[in-house]
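Structures follow.
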Structure P
Amino acid sequence: MGRHFIDGHHPALAHALDVIQTRHGEQVSVAAADRSRLAVGNNADVGTTLVTAWDFEQDETFVNDNSIDTLSSSVEGDTGDELIIIGYTISGGLMTRVVQTAFTHATDGRTKVVLDTPLARCCSITHKDTTAMAGTLYVYEDGAITLGVPNDLTTVHCTMEGAKSQSFKGCSATASDEWWIITGMYASVKRSTNAVVDFTLETREVNDGAPNIFRTLVEMSSSQGTPFSISTEPYLILPNNSDFRIRAVSTLSATEVYVWINGYIATTATGVT
């Protein structure tokens, strides 16, 4: 009963599902996916050049194969910590959502651990233990490291500051059978920072060769004490098999920003009416 209500009787959502069917030729259902998505991002060092709103100092260097396969912490004592990692694999240009459990090394958190399922995208990390980790957790393409930190920062695809117990990455993706129906967006500048920041929501389709270029969907602006917050209706639709990211540029250096995007996941399903 509740699931039929979600798909069939919420006017804005029903309209979004109709648009997906008309534009993409796919009949999809929010009830079939049975989940929503909230993507949150934070960057404490935004300057006068566009950069992704995530816990890292530069834009992600995307890969088009399943080469994201390793994790480690920057602190020796982060041992045996349980992590839930959500990401996507890619095969024949099509992305598939993967949720996996991983653990930091049992005796030295700085030692490499290989993921059970190598990824093409790493979207989020959540720490599941009762005590926060002390260091920063890195998920990356295997390569040389120094005390748990990758030497080549272009190989890093997700990080988690131990005290936060989850990643803050304003960058995500959709599988080949997923559409993200955006219902709200938020962007703000840290209240102690006297800066004006412009934000862009960007997306691109992924294919069998090199992915297409990012294109700008939404532009937002925020200043100290004046966050940007909107409920989108009609809902904004992020297509299947795509990357998305939120980037920011400030009038000042070392500006801290916060972002989130919220919405429903819709997926293809046999017998949807």
Structure Q
Amino acid sequence: MDDQKQWLAGVFDRAAPTYDRIGEPYHGYFAARLVELTDIPPGSDVIDVACGRGAVLLAAAERAGSLTGIDVSPAMVELAAGDLRAAGVDRFRLLVMDAERLAFPDARFDVLTAAFLLFFLSHPERAAAEFRRVLRPGGRVAVSTWAEEDPRWEWEDDLLASAGTPRRRAVHRPFDRVEEVTDLLAGAGFRETRVHREETEVHFSTEAEWWDWHWSFSLRGLLEQLDESRVQAIRAAAFERMAPLRTPRGYPVRLSAWIVVGRD
């Protein structure tokens, strides 16, 4: 992996212990919808690219014949293995691997999934070509990406931007317009693409819990590049801005995603 990917792997290594473990979890919801919309044929050989802590693999376990997961983060791979075993899943293989250079032979899998990955890729076209290469004829691909942000929290982007420009960014292209996703897959030769929009809302019980959540995913990589005084200034300003958003259930955040399914 190149230097950028090694940095990103380190960010997720440090985030992995709390990844989707702060506040109300949501990756399981989107993973279940991804698998349901993919309509995985029973007994399929399934690969999940950027598997994180295994949400998609867990959702696909009942239908798949074999499960393979890859991720650039060794910590994610290790914790995913533990999470899958704890859930009673034992027929899987997890590997540390670059999504843009899949170390598998041609036509190895029946189904390929990639949840919330595209925006991290420096060469998404290369990855999409790899996705098609490792799928058997007639194979299925399913990807998800974040859609628009919750308008109640739009001020957060301005707050983070005011802290200065970090040397490194986790996100290369946001892929928040679904046309970008369908064009990417079509360019790699996938056809019959179907688009679905999914939405859920999570709640954080306190300001501190909401702040801790920010260190449990890729945003951690931006915050780690700021000195402590700027981090504390962002935290204080955010707590002030979010106060009017409090409800009896805590602080609500609406998460919207695109799921795109296609065929080889």
Structure R
Amino acid sequence: MSDAVARRGLVLVGCGKMGGAMLHGWLEGGLPATSVWIKDPNPAAWLIDAGVNLNVDFPDAPAVAVIAVKPQMMSEALPMVAALGGGETLVISVAAGTPIAKFEEVFGPDTPIIRAMPNTPAAIGRGITAIIGNDHVDDAQLSLAEELLSAVGQVVRLETEGQMDAVTAVSGSGPAYVFHLIETLAAAGEAQGLGPELAMQLAKATVGGAGELAETAAEDPSQLRVNVTSPNGTTQAALEVLMNEADGFPALLRRAVKAAADRSKELSRDG
């Protein structure tokens, strides 16, 4: 972990599931607990014994301030840290739907601000987070943000903030699509005569294993699909339904992802 963060301190506003997962990663990565300031109205019991500075005054110019509250709590949380604006502190937001411009209103236009979109697998260190900074963020600060956010998984950089809506629709909301796939796959198995517990076990293991294979194999997912598909076999019969351009996965997922992206744009405008 950056020496500057250890020396000057890190402020974390909101320490729920996402904030807590990040904090675990930072502490395990060597960041001293005494270098962390937490502001959370309902702190988890483990925080009290973690050695962090809990719900006390912040240092004057910490290296980083991470905003990890839910969007509906943003208006209440931001005034707590507004004094950290001005340029000496890097502000990182992991709150969905809140654009950089909103933070610039609070912290001032000269403050380096990075907007990040993690997803829920971050809770087990398997997330993926997309980041984009404003004009006052330099490459060193982007690298620092990558280091901090890699505590909960992979990190990618975006070219424009406008891409954040698509990221939200694909990886931010995407875990829910996969969870629903597991639900429906298990239900389809039940319809073919499997017991509920066995159907769910098969569905979970199949989706989990296929996802890990897709991440680790040298072949791309298209080739992996071909590898599983024997000519005129059972998989081909199923794929002829799923890959139908009119009502299969291609059309369905395009509509679903567009709906999520459109809603993300609406929330950003409202914010």
Given that Kirkwood radius over Cα pairs in Å, for residues 125-204 alone, derived from a single structure, equals 15.5, which label among P, Q, R identifies that structure? Q
Taking semi-axes √(5λ) of the Cα gyration tensor in Å from the coordinates of each of P, Q, R, which one would give 40, 21, 17? R
Relative contact order in percent (Cα under 8 Å, 6 or more apart) gets 14 when computed on, of labels P, Q, R, structure R
Structure responsible for -2500, with helix-only ellipticity at 222 nm (-39500 (n - 2.57) for each DSSP H run of 4 or more, over all residues; to 500) calculated and labels P, Q, R on offer: P
Identify which of structures P, Q, R gives the largest calculated value of distance in nm of label points 7 Å out along Cα→Cβ at positions 61 and 77. P
For which of P, Q, R does semi-axes √(5λ) of the Cα gyration tensor in Å, for residues 53-116 alone, calculated from the coordinates, equal 18, 15, 10? Q
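FYI, it's all coordinate maths here, none of it is from the lab. None of these values were measured; they are calculated from a predicted model. Cβ atoms are built from the backbone, for glycine too; each structure is taken alone.
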